[in-house]
Each structure stands twice: as structure tokens, then as C-alpha cells.
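We did not get these values from a lab; they are worked out from the coordinates using the rules stated. Everything numeric in this text was worked out from a predicted model, so none of it was measured. Cβ atoms are built from the backbone, for glycine too; each structure is taken alone.
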Structure 1
Amino acid sequence: MYEYLIVGSGISGAVLANLIADKINKKVLVIDRKNHIAGNCYDYKDENNITVHKYGPHIFHTNNKEVWDYLSKFTKWHYFYLKPNAVIEGNKVSLPFTLKTLREVFSPAMAERIENKLLSAYGYGVKVPILDFQNSTDEDLKFIGKYVYENVFKNYTMKQWGLKPEEIDPTVTARVPVYISNDVRYFQDKYQAIPLNGYTEMISNILNHKNITVKLNTDSKELDLNNFKHIYYTGAIDEYFDYKYGELPYRSLRFDVQTINKEYYQNTVVTNYPNDYDFTRITEHKYFLGEKSEKTTISIEYPEAFEIGKNERYYPISNEKNNSLYNKYLDEAKNNQNLHFFGRLGDYKYYNMDLAVERVLKLFNEKEK
């Protein structure tokens, strides 16, 4: 009955299902072993009538007009800029680290002196990786690079990835910038928004097609995969092959979701705690869609190692050893011309939502169009 099986109803699986159903008029079965669609984008209304992002904060942002226009067919948007805080030396300051943060952290005289040196050396509107400052002959510029590394990056990264400082890839550190600007938005993409009625409704609209059937609480192991001409798999590639070459490592997250009996808990949607406590950040969900309630809902986010059967896979741990292991599974997959892996788990690659959609648009054009 179905030529196509798509495993996973997250944004990657949903978009591909829609393209196949709509563009080439084929029937598609979409399965998911979770009890809900939308994967890690899933959100829901809680008892306080607040939309909660179950798997952590999701803000859609992109410069890709094709991706924006495609998703805009399935949702209206609540335009939203992420402007997080971080607690540094006991004070809440703005992130990313900008000229504004500089003035929040240091005395006026010191901030002005460093700001003038930054502008003189690099100009305005430039993102300077913190490692670049170590090459400077100016002691103030060396200091600011070290300050951001020690107070914003190092301890947060150790918590997030479970690594010691010496185990952190220098190329990761190199991407952490000081933004010589007063633009306090975390992203600078042209399009930034959250679906007006939530991600779950947007994904539901994408899957709402006469040629698409969705079955939840369903594992691919329960099906005879030989009944399908084409299988697109967004689950973990190592799990599909029963870990024959070993497990691909991931980091996971645990969320402590709480109702707080006051209107607001914090003054912005996300506050990072790089240096204090075992958690990395607190999200206050009512900010996402500007919802009103006498109470508020927060999620406290604890990074942890992924363990099969205990928690969810979130972040692939990309390094030479793990990528080599992934390539073994990818080579195995090439033995079946009708089997395609994609998405964050299938590609063993972390995707922002826009890049996940972009990947699917390209995949469809390569394989099906």
C-alpha cells in the first residue's frame, strides 16, 4: 500500500513526507516510536496555558528564503529575537558578549578604554573569535579574550560536553566571539520567529496530507521493511544496525520543569549559568509567544551523558574517532540502495531547524524529483 516509509516525525521526516506526498503524489507511512509528532521540536500547552518547549528552547532562524517560504505555507509566525542573559560574577548580563555586555561587566572607564581599543583594532559590527585576542600585543585585548573564555565559555562547555578544558577542541573555542556591536540579539539571521501556534501545530500541518499516514508508538523493528520500496530513516544509524560496530556517543539533557507561583521568574526567556550550579540554563516558556498567566513555567536544563533506554540523544559528539565510526555505518547503509539516512541522528550531525529543512529539500531534489 505504501511505497515510502519515513521513520521519525520530527521536522526532517515531516518535510520529506510532505514533499513526497505532494510533489510526486506517492503514499507515505510516517512512524514514530514517541507518543507525539514533531520530534525534539515538540511543544504543548501546560496547566497554566503556557506553551512549553518540552525538549528545550527552539527559536527558528534562517537567512534561507526558500526554507522560510516553505515553512510559511504551514504556519503564521510570532516574530521573535532571542536575547538571553548569563550570570557572570553574580550579575545577569546580556549575551552574546557585545559592547553592551562590556559596559555591564566593567567600570565605565575600563569599559570605554577596552571598547575604544576594540573599535580601533577591528572596527564596528565584527565578530572576533576570542582566540584571536591572544595574538594581540595589547594587554587589554588579551585580557578581554581570556575573560570571555574563563567566564562565559569554559565552564559552560565543560558542563555541556562533560569535558575538561584541555579536552575541548581549540576549533570550538575559536568560534566563540566577542561581537563588537550593540546588537544584543543572539542570532543575526534575516528571518527569526516561532510558529504562532507552536511547533507541534506547524508539524501537524506539514503532515496533514491525503497521501500521508502517521502511526505513533511504533518502532521500525515492528514492521517488515521489505514491504517498502523506499525507506528514509531519521533515527540513530548505529541503532538501526544493532550497534554492530559500536555505539555512537551523544550528549543528552534532563529538564526539571517547574510551575512558579508568580507572574515572571526572570527578565528574559533564557538565562545561562556558565559558572554556577550543575545546570547550564533556565528557560521561562511564556516569553516565547508572549503568553499571559498569573503563574509561570520554567525548565532547568541539566546536561548528561546519553545512555540507551534512559534518556534522549541530543548532541552528536563530533571528533575524528566518532566520525570514523559513523562512516562505517554509512558504508554499511550503501549496501541497500533503497535505504537513506538523514536528519540529526541519521547524519550524526547537529542541525539547526533551518539547516534540517535545507538538507531535506536537497535530499528530495537528489533522490525523488
Structure 2
Amino acid sequence: MSTHDSILRQHAEEQYANELEALAAVDTRQRPPRWKLSPWAVATYLLGGTLDNGVVISPKYIGNARVIEIAVATLATDRALLLLGVPGTAKSWVAEHLSAAISGDSTLIVQGTAGTSEETVRYGWNYAHLLSKGPSLDAVVPSPIMRAMRDGKIGRVEELTRIPTEVQDSLITILSEKSLPISELNEEVQAQKGFNIIATANDRDRGVNELSSALKRRFNTVVLPLPRTADEEVNIVATRVASLGRALELPGEIPALEEIRRVVTIFRELRDGVTADGKTKLKNSSGSLSAAEAISVIANGMSLAAHFGDGTLRGADIAASMVGAIVKDPVQDKIVMLEYLETVVKEREGWKDLYRACRDVMH
């Protein structure tokens, strides 16, 4: 096995290198400075399609095409892009693939946390070099954002609202002046053409730090919605699960769409607070219950079925991880889940196996 094949998770530009090369080969449209592809080709890479040469581009984002077009158009201007949405709406996934298609490099990323410092966003110092040779540009340790500015690439900031407000605001000069001052050296790094920033944020996270109005003004905000229909969500989960199964080399069968549909239906109903037919009102779970959680539940079930079953995904294989995804609060969510099992799952035709499996997990 080659080193390349042994990597657990390849970067988007590596995993989909063939698609990116095929798009570049047929892409005759105008490209913004330093972009690897034209805006049309970037959108095609995200949304999928069949090229004139017969190459099929797999969809990376399943949903409203206009959302992706607006995002790509924003990055072709001097405005930064903020992808906003509830957890599990593929914000990071879209940001990674946009960076891969535009810059050929999705690795220039700052992961936002409550402990993210200003040095992580701007630059740090190599203190051994600083002590031995004194302050100079050689002693500067560039952040991913500084490297993106120097190279004219896309820099990514994940979970922007998790970062303390005073650290968030260190982006203002970068976004407005397109430069990063190094005041200790009386120097600056000026952004090269092609540089921009994609940030992601969700507004349901505990510990959210509101963006200042000055910073908000420097972003064009694009909201990534939850899937509109159950069919769309099933399609998203099935596509990602198949890809994940190949990457993890899980043995066994690809799960049947009906098994995926059961998980998606349960998550949608508990998310919406009403059954799909609109007849029964339900209590909401405190979990996000998005497509991302459904993908995780199915993947975990595939592993159980493959290694401890006959390779066919069944209700018993998905029950434990599904209950774990729903019951985040051991008191309130347990009540929600038990009530849902008794009033909905138990009564549904063909769902008795799932009902019994979930009851076994709950007790």
C-alpha cells in the first residue's frame, strides 16, 4: 500500500484530483487572478454534472444551486465569504471544496475555538531564532491566513463565532486593507491577488461570540439551509455514506435506501416537532439531528453490521448510535425519545425491529 493510499482522510484536492484536472482541461472561461478554475467550473465541481468530454463530476453539495453560485461569485470579488447555518449543514465541507477548486489547496485553515489566540490568526514568533539572531522576518512564524495572503490563495476560518471577539477583530485590517502589519518590525505582508477568506459559523452553538458590526460588514453572508425535503436529505446521506464506506474500507453491503430513509425520517420528525404526515405533534430533541449526524449513525451501523453481523445493515445496528445522537440531555431527551418510540415508531408498519432495538438500548 502506498503512503497516499494509507491516509485516513485525503484533502479534497487530492481525493478529487481527477475531477479537478478534467474540469481544468475543458474550462475555457475567464479565471480570476491565480484561480485554478473559472467561477463556472468551480460551481460545476461543487454541484456536479457531465462535461463535454463525458467525464462525470460528482456533486459535493446537494441543494439550491444558487447558494453555491452566490458563494463563488463573492469569492471572485474583494469581499470575504461567511457560510452561516445550523450544525450539520455542510459549511466546512463546502468551504473545503471551494478552497480546493479555487486555490488547489484547502489546508490553509484556522480552527476556531474558545482558546484561539491572535497569533493563530496573524503570526507568531520562532523564539529560538529571535533570541539568537534578533527580530527579523525570518523569525516570524506565519499563520495559515498570512500564508494565504502571501500566496494569493483562499484562507479558511472554521467556527468564527467560537473565537473570542477581540481575536475575531484582528481580521478587520486583513479584510479591509488587504494587508497584515508586523508592527514589531515596521513591516507588512500585502495580500496577493487571489487571496480571500472563507469563514464558517453557526448560531446554535453554546459559547457563541457575536461578530462585531465592523467585522460583519466585511463579509458577504450566505446561509446554508437544512435539506428542504426528505428525498434530498436521503440523497445527501446515501452519497456521503457510500464515499465514507469506500474511504474507511468497510466490508459488507452499502446500506439499503430504506434503512437510510428511516434514520432521516426520525431525525427530521424530531427536528421539526411533528410527524411527516403532520398528524402527531412531538417534543423536540436538544441535539442538532442534521444530515451530518445521520451519516455518522449509518456509518457506525455499517461497521457494526460488517464486523459483528452478516454485513447487512438492520435496525439493531443503527439503534445504539441513533439513540446516542438523539439523547444528548439524559433527562429531557430520554423523555422525548421514549415518547416518540411509543407513539410513532411502535405504530409504524415494518418498524417493529427498530422499536425493539431502541427499547433495548434505552433500558
Exercise. Work out the source of 0.15 here, i.e. which of 1, 2 gives that when FRET efficiency 1/(1 + (r/R0)^6) of positions 66 and 146 (r between Cβ atoms, R0 = 30 Å, to 0.05) is computed.
Key: 1
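With helix-only ellipticity at 222 nm (-39500 (n - 2.57) for each DSSP H run of 4 or more, over all residues; to 500) coming out at -8500, pick the structure among 1, 2 it was computed from.
On the way: 1: -8500; 2: -13000.
Going label by label, the one that fits is 1.
If mean count of other Cβ atoms within 10 Å over residues 282-289 computes to 18.5, which of 1, 2 did it come from?
Details: 1: 21.4; 2: 18.5.
Of the options listed, only 2 reproduces it.
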Exercise. Determine which structure produced the value 71, 52, 41 for Cα extents along the principal axes in Å, calculated from the coordinates; the candidates are 1, 2.
Key: 2
Exercise. Out of 1, 2, choose the structure whose coordinates give distance in nm of label points 7 Å out along Cα→Cβ at positions 122 and 250 equal to 4.5 when calculated.
Key: 2
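For FRET efficiency 1/(1 + (r/R0)^6) of positions 138 and 194 (r between Cβ atoms, R0 = 41 Å, to 0.05), the calculated result is 0.50, so let me know which of 1, 2 that is.
Details: 1: 0.50; 2: 0.95.
This figure was derived from 1.
From 1, 2, which structure was relative contact order in percent (Cα under 8 Å, 6 or more apart) = 15 calculated on? The partial results should precede the final answer.
Values: 1: 27; 2: 15.
Traced to structure 2.
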